[in-house]
Structure I
Amino acid sequence: MAFRIEYDPEAALDLYFHTQRQSWLRRQIEEALGHDPLRNTINNGPMRPNTLDAQRRLRREPFRIYYDVYEAEALVYVLAVCEKRGNRVLRRGKELRLGNGS
């Protein structure tokens, strides 16, 4: 089954912030999440409790894509596109605080 991918307005701003990598990021998201967004791999999986208000995350170095899946609607809703630098997660250049010190 093919899944439709939609972007939260904040996630669209995240992509715009990464202008030089925007088309690469979109392609990575479409390829990884367009057909099997619930597949668990080392780079794709559920979020830990108390980290970010998203069901799942996709890892494409150095980026993290946070998203929810609505199976009944065949929809992937991208909530955020962030950059990971060491232990820090940056959203549009500012550190994103993940709950529980993670």
Structure II
Amino acid sequence: MPVFKILWTDQAEEQFLELKSQGPNDKYNKVSKTLEILSTHGPKYRSLHSHKYQSIKGPGGEDVWESYVENKTSSAWRIWWMYGPNTDVITLIMIGKHP
């Protein structure tokens, strides 16, 4: 049973669907695996390296978090998300390269 339900912003969903439309590829597989871990184990899962992202806030001033899709890779990919709207929900904001 999942620890967290995943909700998508339009932007995050578009980014994920764009990856998926490219056919089977490494980035899509890594993002999918990261989302599965985030949902089933939660953001404290060690390999996700989840931490507060200091540069932006959510639309209501919420803390935004970053989890790793890749590590030690040039232009490594990340998932940005926030908790809520309920305690068992994570809302995905954006998926893409680390700036």
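For helix-only ellipticity at 222 nm (-39500 (n - 2.57) for each DSSP H run of 4 or more, over all residues; to 500), the calculated result is -8500, so let me know which of I, II that is. That value comes from structure II. Out of I, II, which structure matches 17.2 when mean count of other Cβ atoms within 10 Å over residues 54-61 is calculated? Of the structures listed, the value fits I.
The numbers here are math on the coordinates, done by the rules we state, and not lab data. Given the structure is predicted, the values throughout are model-derived calculations rather than measurements. Cβ atoms are built from the backbone, for glycine too; each structure is taken alone.
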